[in-house]
Each structure stands twice: as C-alpha cells, then as structure tokens.
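Presented below are the structures under discussion, each in the form of structure tokens.
Laboratory data are not the source of any read-out in this text; all were calculated from the coordinates shown. This one's a predicted model, so the numbers in the text were calculated from it and none came from an experiment. Cβ atoms are built from the backbone, for glycine too; each structure is taken alone.
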Structure 1
Amino acid sequence: MSERKRVMLITGAAGGVGKATLTVFAEAGWRVIGVDRRPFDAAFPEDGLFIQADIAVPEEVRAAFDKVKAFTPVLDAVINNAALQVCKPILETSIEEWDAVMAANLRAVFLWAQYTHPLLVAAGGGAFVNVSSVHAVATSKGVASYAASKGGILAMTRSMAIEFACDHIRTNAILPGAVNTPMLTDHLNKERLENLARRTVNGRVGEPEEIAHAIYFLADNHQSSFMTGQSIIVDGGATSLLSTEGE
C-alpha cells in the first residue's frame with residue numbers, strides 16, 4: 001500500500017510568498033490547498049484545490065473550510081499567510097481600517113486554528129505555521145495596525161503551541177523582513193527600495209522562494225520535529241543592525 005500524500009493548506013495563496021510556498025510544497029510531493037480573495041492567475045496543481053474567499057469575513061472562512069473538509073479528511077500543515085496592510089499614522093487610521101487589518105491578519109488565524117485543528121488531529125498530528133513579520137519586534141512609522149496584528153500573531157503562536165501539543169501539533173511563526181512582493185513594492189518607490197536593501201546585512205531584499213523554504217522547514221515534521229512555540233526571523237540580517245549604524 002502506497003504512503004498517503006501529505007496535505008497542506010495556505011491562505012494568501014495567490015500572492016508572492018503564498019504562491020512560492022505552494023510551489024515548494026507541491027514539488028516536495030504534497031497535495032496543496034490554497035485560499036485567497038483574489039483569483040489564482042496560474043495553473044493550479046491538478047490534485048490540489050483553490051478556494052476564492054475573503055478570510056476577513058467569518059462566514060467566508062466557514063464556507064471555505066466546508067470545501068476543505070469535503071476535499072480531504074486530514075491536513076498535515078496549515079500556513080496562515082494572508083495579510084492586509086494599511087499604511088497610515090495612528091492618528092489617521094480609522095476604526096474601520098484598524099478592524100479590517102485585525103480581521104484579516106489576526107482573527108483569521110484564530111478561526112483557521114479552530115476549524116482545521118480536527119483535521120490535523122485526524123492526520124495524527126501536524127504543524128501550524130503562522131506568518132508574522134519583523135514589524136512584530138521592530139517597526140516603522142505609519143504601520144501601527146499591521147505591526148500590532150503581527151505582534152498578536154506571535155502571542156497566538158505561543159498559545160497554540162501550548163494548547164495543541166497534546167495532539168502532536170506543533171505551531172511556529174516565521175517573521176519575514178523586506179521581501180520582493182507587491183505588498184512591499186506597491187508602497188515604495190525605487191529609491192526607497194534601494195535604501196531598504198542597503199540596510200540589510202545581505203544588501204538586498206528577500207525573494208518569496210526564500211521565505212517559502214523557511215516555511216517548509218517549519219511545517220515538515222521530518223525537519224523541525226522538536227520545534228514548537230518558536231519564531232524565526234528571515235530578514236537578511238536587518239534586525240541585527242543597530243539603527244545608529246550609518247552607511
């Protein structure tokens with residue numbers, strides 16, 4: 001009898017890091033499930049499932065999960081990757097904008113944890129990987145709602161790790177720095193992007209595939225079986241530099 005193919009689910013599947021992560025898992029032999037409010041603009045793996053849904057809306061999360069459950073009785077990994085960013089100072093951020101960021105970035109992690117937990121248990125255990133951000137530990141002006149939501153993800157990660165350990169489910173977080181995706185490039189001009197790249201130890205921003213491989217490491221029980229409740233920063237060394245260090 002052949003071994004069952006492992007199954008993963010990732011939110012924000014149509015974007016840079018999400019799409020790259022799907023590719024990494026699919027190439028490693030996993031069946032992949034992607035969720036995004038935008039359509040997937042490429043060929044989706046034939047044995048996978050793409051669901052178009054807005055995870056900031058609880059009813060759409062529930063409907064998406066019903067489709068997941070109809071597709072597979074088990075999950076081996078769940079990656080909470082989708083994110084919304086509002087670039088405004090605190091005093092200019094509306095209640096509606098604050099709530100929208102929290103709904104997409106933090107409440108969705110809570111909802112997917114509740115819904116998918118039984119499918120991870122049915123698989124005999126597995127892994128959650130929550131995509132936070134370096135903004136959870138060191139941030140900038142004008143992204144308070146985003147930074148707060150990403151900090152909340154770190155707290156949620158620790159809680160999930162503690163509560164789900166008895167079910168053989170690990171939960172870890174990854175904190176990407178500047179990555180070459182539309183979330184970054186749509187908000188910065190060429191000069192600011194080049195300046196940002198110079199402020200990393202590596203002298204460049206990251207690529208989605210580099211974050212995807214780190215996510216895979218945390219999701220794969222063969223590679224990170226003794227890791228849970230932890231946060232890994234993948235930022236080209238940017239947070240290791242003192243802010244007083246000039247060029």
Structure 2
Amino acid sequence: MNTKQSNTVIITGAVGGIGRATLHLFAKKGWRVIGVDRAPFGNEFPSDGLFIQAEISHPESMEGIFRQVQAFTPMLGALVNNAAVQVTKPLIEMTVEEWDMVIANNLRPAFLLSKLAYPLFKAAGGGAIVNVSSVHAVQTSANIAAYAASKGGLLALTRATAIEFANDNIRVNAILPGAVDTPMLRAGLNRGHVSGDDIYARLDNLARKTVNGRIGQPEEIAQAIYFLADNTQSSFMTGQAMIVDGGATARLSTE
C-alpha cells in the first residue's frame with residue numbers, strides 16, 4: 001500500500017446539494033478540501049481548504065483551476081466529479097447548443113479533470129476518482145435525453161479510465177444516485193414524469209416509486225461517495241458503478 005497518499009480532495013459542483021454535503025463530510029473526516037463551482041460557496045467553507053469559483057465547461061478555465069490546485073498542494077488523494085446541469089425538454093425541441101452545453105458541463109470536465117489530476121495522483125502514489133453519474137445512465141424517462149446521455153458517457157469513461165490508471169494505483173468508480181432532494185431535482189419535477197399539482201405532491205409521488213418509500217438526502221449520497229474514495233474501505237473496487245436509489249431500479253416497472 002502507498003504510504004505517501006495525500007488526504008486532499010477536489011470536489012466539483014461543491015455548492016449544490018450533493019457536492020456541499022460531500023465537501024462537509026470529507027472535511028469532517030480530516031481531509032483538506034478543494035471545492036470548485038461557478039457559484040459562490042458562502043462563509044461556511046472550511047478554513048484550511050481552497051474554494052475556486054470557476055466555469056469548468058471551458059478547457060482554458062480548467063487549466064487555470066489546476067494552477068491554483070498545484071499552488072495549494074503537490075499531491076492529490078481523491079477527485080469527485082460531481083458538477084452537472086440539466087436541460088429538461090423533449091429531444092425534438094432541444095437545440096444543438098443546449099445539447100452541447102449539457103455534454104460540456106457533465107462529461108467533458110470529468111475527462112479534463114482526470115487528465116490534469118493524474119500527475120498529482122502519481123506524486124501521491126495513487127488515489128481515487130469518483131464520478132457522480134446517475135440512474136439515468138441505465139434507466140431513464142422522458143424529456144431528459146441530454147442529461148441521460150451525458151451520465152451514460154460518464155459511466156463508460158469510468159470504466160475506461162479505471163483500466164488506464166490502474167497501474168498507477170488510481171482507482172476509478174462511479175456512483176449512480178436515484179432521486180435525491182436537491183435543487184436540481186426540484187427544478188426538474190416540472191417535466192411531466194411525475195404527477196402532482198405542486199412540488200410537494202410531485203415529491204411525494206416520486207418517493208412512492210422507490211422501494212423504501214422516500215427520496216434520498218444529499219448526506220446519504222455523500223457517505224457512498226466517501227466510501228468509494230476511501231482506500232481503507234473500497235481498495236479492491238475499480239471500474240465499477242454503485243447504484244444508490246432507494247431500490248427504484250430494483251422494481252419491475254410493469255408491475
């Protein structure tokens with residue numbers, strides 16, 4: 001086992017529900033956290049960490065991010081590719097610009113960040129990448145095609161990167177959350193896949209589609225992400241996809 005490994009983690013989409021919960025969990029566990037988001041984080045960011053407000057869909061921005069990361073730490077222990085956007089509309093109404101925007105925010109940054117983080121992982125003697133995909137990578141619904149495609153691509157990228165990085169002791173896994181109570185989920189509930197006259201009725205109807213009768217909380221997904229990043233807990237896992245969805249994909253949809 002590597003003895004140099006850093007306890008510094010990069011988390012993208014750090015301001016949102018899952019990203020914020022994940023960042024706080026890593027900090028609680030003693031990691032130094034680097035958060036990246038286009039939106040400001042607020043005053044509660046850990047004092048020994050680094051927050052970078054940046055747009056990650058542009059390659060030139062990514063290089064600027066890593067100049068700041070390298071000034072902060074010479075080694076990296078984990079990378080959580082969590083940032084994502086949604087466009088919720090029928091495929092035939094979606095523009096090329098909207099499609100490209102979703103791919104540029106949800107899929108391309110995981111490629112660029114993994115590539116740029118590679119030397120920092122090597123300096124540490126290894127580490128872990130966790131790609132936050134979605135159940136939409138394996139089962140999806142109407143009016144969310146670009147998001148589903150980006151998350152499916154992220155799943156394929158996970159496997160490919162795991163194979164290429166294995167010799168350097170860098171593990172790469174994906175987590176596939178189901179319905180989690182985040183601002184993105186609530187904003188997307190108007191696309192017609194769940195009935196209900198208001199947000200609360202839609203949330204309740206969505207919860208009924210899970211086996212355990214509720215939607216997830218960001219803190220629960222954060223725990224699963226931490227498991228995949230922590231080499232003491234998941235050291236024999238790489239190239240895998242872990243579904244955390246309250247059993248929603250376990251149920252036969254015709255019954």
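Below, the figures for the structure above:
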read-out	value
Entry that produces 2.9 once distance in nm of label points 7 Å out along Cα→Cβ at positions 53 and 77 is calculated, selected from 1, 2	2
Structure (1, 2) behind the derived value 1.3 of distance in nm of label points 7 Å out along Cα→Cβ at positions 13 and 85	2
For Cα extents along the principal axes in Å, for residues 141-228 alone computed as 49, 29, 21, the structure of 1, 2 it came from	1
Test item: distance in nm of label points 7 Å out along Cα→Cβ at positions 93 and 133 calculated as 0.9, pick one of 1, 2	1
